[in-house]
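No lab work stands behind these numbers, since they all come straight from the coordinates. Keep in mind that this is a model prediction, so the values were computed, not measured.
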Structure 1
Amino acid sequence: MTAKISPTIELKTPHLMLRPVRLGDEKEIHEYAGDKKITMMFWLPNDSFEETCEITRETWEEMKKKANN
């Protein structure tokens, strides 16, 4: 069974906000995704801002597909 993720869902606390990736988040994502010291995730670090933009776009499109199924 696969859970559907709403692209508009948000979970907020005083110190944290969790929500799905949105187009326009690229700058903030690249701040950690481009950091060469982050090695805990096998697809990081991204080599360029353009790579971060592409991954963000692909993630957003995949999420929209899953939300519509």
Structure 2
Amino acid sequence: MGGSTCKWIAGGIIGLIGILGLFVSAHAHDTAFYILGLAVFVIVVLVIGGMIKRHFDLQEGAHGHG
């Protein structure tokens, strides 16, 4: 598999973990699991945002802009 395919697979798995965090938060019976689920989701959003930023930064660098 190429590097691009692995990044897509990793992004998909990370996204599924974020959705799992939302399910944990939605079905929590106490505050700790509620906060944990939301924290997992927020971290996943930040990680995927970083992956997207890195992709476009690398594209921009390859074209010589900046």
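Assign the value -30500, calculated as helix-only ellipticity at 222 nm (-39500 (n - 2.57) for each DSSP H run of 4 or more, over all residues; to 500), to the correct structure from 1, 2.
This value belongs to structure 2.
One of 1, 2 was used to compute volume of the Cα convex hull per residue in Å³, and the result was 68. Which label is that?
It traces back to 2.
Taking relative contact order in percent (Cα under 8 Å, 6 or more apart) as the quantity of interest, name the structure among 1, 2 where it is greatest.
The maximum falls on structure 1.
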